[in-house]
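Once you scroll down, you'll see the structures, which are given as structure tokens.
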Structure 1
Amino acid sequence: MNEVTRRSRMKAERRQQLVRAASRLFAERGFRSVSMEDLAAEAGVSGPAIYRHFASKEALLADLLIDVSEQLLEQGTTRATNESPFDALRLLVAFHTDFALRDRDLIRIQDHDFANLAVEDARTVSRLQRSYLEVWVGVLRQIDPTLSESVARTKVQAVFGLLNSTPHSASHRDTEATRSILEAMAMEALGLSPVR
């Protein structure tokens, strides 16, 4: 491995360390209660090292929320292209349930700290999340074309509320049991039985 490649890999790893540290600390304490020094200590780097990756704490918050929103949209769009709309919806429910169980910190950060984003970053996150919601709405209306867009949107938003409340309500001691319950409830909330 040449020196440039090694340095690039180390830089990417350091950046990921900072992102993971920020995710943990912002979720536990809230964005306003975490200093750059706290982030550096949690990531095991020097304070100035953070600024080689992020211009500010706000930039780090934006990176977290924009990145997860892009991933949801990309992965959701991939699942929505399944051959059967019902299968696509089942895959979307399973995917978002997985996200809610796996990325609890990011959901907490979105809930508590969205207001701390810069205006342009907040617009970007909102646009990505609206697009993700519309992926679900499109699939749901393929299954039931009689649903109006507003009713389909309300159903999907209710499912997001159900699944995204998991970090605040479920103990996660039995993840598989929690997953089964959530997926069944989500499908029922969308007006569909879990198995077809």
Structure 2
Amino acid sequence: MKVGIMGGTFDPIHVAHLIIAEEARTRLALDRVIFIPAGNPWMKSEHMVSGAEHRVGMVKLAISSNPAFSLSLIEVERPGPTYTVDTLEQLWGELGYDTQLFLLLGWDSVAELTAWKAPYRISRMATVVAFPRPGFQAPDITKLEKSMPGIAERIMVLDEPYLGVSSTGIRQRVAGGQSVRYLVPDAVGEYINQNKLYIA
């Protein structure tokens, strides 16, 4: 079985997340893509993050129409900081060690992989699939290889889709009273309005 892992804060989840997940599913012939909202994301500890119940609720709404997409609460339910290596180890054990895992990341996240907890173990458990992020250069594989020997054989750097949508920008638009229609699924937009999220 081939499974894509789409982790993130999802504050909020938006159309670029969904397009990238679907692109990975079709291009890599994945059986499913698991969306994993971060519980206590250690790399964003200095930033205010919406409660897990809201982020989980928005992900549920966003992926409900795609039977190949599923939600995991593995990080939300784990106490303490969220580390990708722990998530992959737990998922691999639950899904079976014959499962091929594909970790879907933006170019910016891939460039920071060496600062993550146990990056070498991450690359041993999953193939890293790097998608472009506006404003960031493609990751330097040679540089990554120095800290993560063998990563060159375990990474796929893609140059599309190139989507200029970000959760930060969406939060700013909501705070400024601007429309986020077509940037997030309609149901997610309604959820944001009903729960008065991101209003300064």
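Where is distance in nm of label points 7 Å out along Cα→Cβ at positions 77 and 133 largest, in which of 1, 2?
2
When P(r) over Cα pairs in 10 Å bins from 0, in percent is calculated, the result is 8, 31, 31, 20, 9, 1, 0; to which of the structures 1, 2 does this value belong?
Attributed to the structure labelled 1.
Please state which of the structures 1, 2 yields -10500 when helix-only ellipticity at 222 nm (-39500 (n - 2.57) for each DSSP H run of 4 or more, over all residues; to 500) is computed from it.
Matching structure: 2.
The numbers here are math on the coordinates, done by the rules we state, and not lab data. Keep in mind that what you see is a predicted model, and the values were worked out from it rather than measured. Cβ atoms are built from the backbone, for glycine too; each structure is taken alone.
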